[in-house]
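Listed next: structures, encoded as structure tokens.
Computed from the coordinates by the stated procedures, all read-outs in this text should not be read as laboratory data. Nothing here was measured: the structure is a model prediction, and the numbers come from that model. Cβ atoms are built from the backbone, for glycine too; each structure is taken alone.
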Structure P
Amino acid sequence: MAEGKRSDKVADLIRKEVSDMLMTSVKDPRIGFVTVTRVAVSDDCRQAKVYFSVMGTLKDQQRAIQGLASATGFIRKELGRRISLRYTPEILFQFDPSVEYSIHMEEVFHELEKERRKRESSD
């Protein structure tokens, strides 16, 4: 049980540090509108999946994925300097479509509400 709590704390710390690095240290223009949404760390804290979202088109998302892939080594090295762990976790970036999905669902609910009001006004 204690290991899960430790990995959760490490995940929060990694999320904070990687977000900070993306805003201040990483100068790749392809990583313009990347937001770290969450981080999942393995129980042994040797792997960290960094989930991110990108505002923009599909092309912007693909460019951001390429930019993050090229910056992974730098981010891992800098993470090792910023946090003190026995092993610096291997970083795996994964696109998180949940933000886009929630925006889509909000639009669907808005359309349904408009249709409901239209039917009520015509009755």
Structure Q
Amino acid sequence: MILPSLFIAGTREKGRGVFTAEDIAKKTVIEMSPVIVMPKNERVLIDKTLLYYYIFEWGPKRDKCCMALGYVPMYNHSYNSNCEYEMDYDHEYMVIRTVRAVKAGDELTINYNGKWNDQTKMWFDVKD
């Protein structure tokens, strides 16, 4: 499930991102996407490809990884994100939810640290 108002568009500094054509209220589920879970030994191979930038650590021990389907790989990182993600390990999907109201035309972002308000610096240089 992807909210019908979402769309992919270019950004000035981050390539492409996810945007909304309509206002979205706080705590709205905007996407529920299945994931493809991969074991640790396959992650070693993936880490050598472009997909490295689009996978998430997976599992309670974070000993696996996953490739999320839908728009999930297209959400850009922000330390001031307007969305959060939740992982359902049992059913193998991710949920994206707004953490505050979002205006039409705004980019929807997640914090790659895992918690929407985590200010821990990432390994890459991000301009917020």
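By the measure distance in nm of label points 7 Å out along Cα→Cβ at positions 30 and 54, tell me the structure among P, Q with the highest figure.
Evaluating distance in nm of label points 7 Å out along Cα→Cβ at positions 30 and 54 on every structure, the highest lands on Q.
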For distance in nm of label points 7 Å out along Cα→Cβ at positions 22 and 78, the calculated result is 1.2, so let me know which of P, Q that is.
P
From the coordinates of one of P, Q, helix-only ellipticity at 222 nm (-39500 (n - 2.57) for each DSSP H run of 4 or more, over all residues; to 500) came out at -21000; that one is structure P
Suppose you compute distance in nm of label points 7 Å out along Cα→Cβ at positions 38 and 110 for every structure in P, Q: which one lands on 1.6?
Q
Thinking only about distance in nm of label points 7 Å out along Cα→Cβ at positions 6 and 86, which of P, Q has the largest value?
Q
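One of P, Q was used to compute distance in nm of label points 7 Å out along Cα→Cβ at positions 46 and 94, and the answer was 1.8. Which one was it?
P
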Computing Kirkwood radius over Cα pairs in Å for each of P, Q, which one ends up highest?
P
Out of P, Q, choose the structure whose coordinates give relative contact order in percent (Cα under 8 Å, 6 or more apart) equal to 24 when calculated.
P
